[in-house]
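Next up: some structures, all given as structure tokens.
No lab work stands behind these numbers, since they all come straight from the coordinates. What you see is a predicted model; the values in this text were computed from it and never measured. Cβ atoms are built from the backbone, for glycine too; each structure is taken alone.
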Structure P
Amino acid sequence: MNRYKQYYLYVKKNIKFIYAVLAIYFFSAIWGFFFPSFFKNYIDNFITQILEITQNMNVIQIFLFILQNNIKTAFFAILFGAAFGIFPIFLSFFNGYVLGYISSSVAKSSGIAQLWKLLPHGVFELVAVFLSFSLGIKLGLLLFKKNKDKKWKKFWIKEFSMILEIFVYVIIPLLLIAAIIESFFMFF
């Protein structure tokens, strides 16, 4: 069977985890949009730090910075998801809230029509992010499985191997495309 068809079937079989991530993400994005003051100081400091770090970078440096950060986030969501899925749940909430907060700020300062600029890179990045967060949650929930015997350990290793393959062959390429588009939009 084709490798990508296997990945598709695996993701389809575990679609409930993606739905859970989507629910958390969009709930927190709506919360961040309509109630941006909850974490305002923290997010403003976070954004200021990123702007300071990237302010004198050229397009290649910005591209590498974005790609590195996104790959690290996706990888750690999967890796630390193995610890009961808590980290990817937190990341889903935080990233959704930040998107809502930024969307609210952009809509207030430049109008809601400016939000379309988030869409081109967001399509690829969000698919990769939702996949990595959901796969991290799946790994974490496997720890709650009853009857942990020798077969369970083999099963967990098999699941982890498939998730790592999806990370390398699906998530990283999506993040690569997103970083190219995002860095291009920043300079042009």
Structure Q
Amino acid sequence: MIKKTISLGTKTIEIFDDITSLFFRQRIYDICKTSYFRLGWNDSAIPERKPYDYNLHSIYNEADIESLNILPLITETEIMDSLKDLKITQCVVNLSVASDVNFAHTHPEKKVLLYYPNLEWQEGWAGETVFYSEDLKEIVYTSQYTPGRFIVFDAEIPHSIRAQSNTGPKHRFTLSMFWS
């Protein structure tokens, strides 16, 4: 396992690579690609952004979360150190396409556990997760979309994704688990 920690004052971003087997990654990818997606995921209350409310997402229930089998996997790692004493409040798979528009946002929960399910991703395909300064004037960290990567971060850190390139895969998945 490879762990990297980014400190942003009192908030942190923790990146975990090489935790999962290929078998696990393939299983999660298969679950994501066969999810039931619907339109309308929106991380912003700004009315001018309403025309962009067409992002595809799938909200998972407790049975879905259990079938993912992620919790037993992360319980045995340092990932749980950041999530101890917290409970999952929501789990969402976002499906992005190259034409999507994404805005910086935060979440009301305490922590976010983000997972990159795509099995292959080349650096030229974009699709990064971008973390911003509180005033949104600076990008303070960018996480390249790396298959199998877990990221744990404080939900108050403004963040967004960059749409993938038209030359990359048609679909970019992210699995987000929100903890309070």
Structure R
Amino acid sequence: MRYGAGHKAQTKSRILDAAAGLFRSRGYQATGVDAVMASADLTAGAFYAHFSSKEDLLAGALDNAFQQSRAGWPARIDRLSGAAWLRAFASFYLSREHRDHADRGCPMPALAQEVGRLGDESRQVFERHLRGLVDTVDKHIEQDSRDAGAAISKVALSVGALVLARAVSDPDFSDRILSACRDALVDAPAHS
């Protein structure tokens, strides 16, 4: 059976979308190729027509997940700067919604630990997007400074807070983690 132009690209995109969600919600190690392909409504045999390995899939899925996550930011946030931007970012990133929907959220809290144990390709994709987030934070909060130290610490606080809030079983404690870190993020000085 012959497929139309663009079929292979569309199929690869379906696989990447499925993998991006599954890797964020279940983790890389806990998600097999069969599960990814089933989620994309494809047979496992079709996998190698698009990817050379599961780690090759992860690199593409990470890129996809970061783009999906960024597209989900509230539109109004891009019109803000300074303390207003930081408050809006903290309210969005350190929210119950973001905590409870890892499959649609930022891949950093979901996959950082696993990516750190893998090869260079996935790490490079992760680092490129981490640097992009640090640059975004820096651009909005430190208009007169090129020192990214404050931006790095704000990103680290945000990612770490989400990791901890997702890891605990007590919902009240999880909410307190998010709230305390939102406050700390907004109240922390802009410069180190």
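Quick notes
- Test item: relative contact order in percent (Cα under 8 Å, 6 or more apart) calculated as 34, pick one of P, Q, R: P
- Which entry (P, Q, R) yields the derived value 19.9 for mean count of other Cβ atoms within 10 Å over residues 125-132: Q
- Structure (P, Q, R) behind the derived value -27500 of helix-only ellipticity at 222 nm (-39500 (n - 2.57) for each DSSP H run of 4 or more, over all residues; to 500): P
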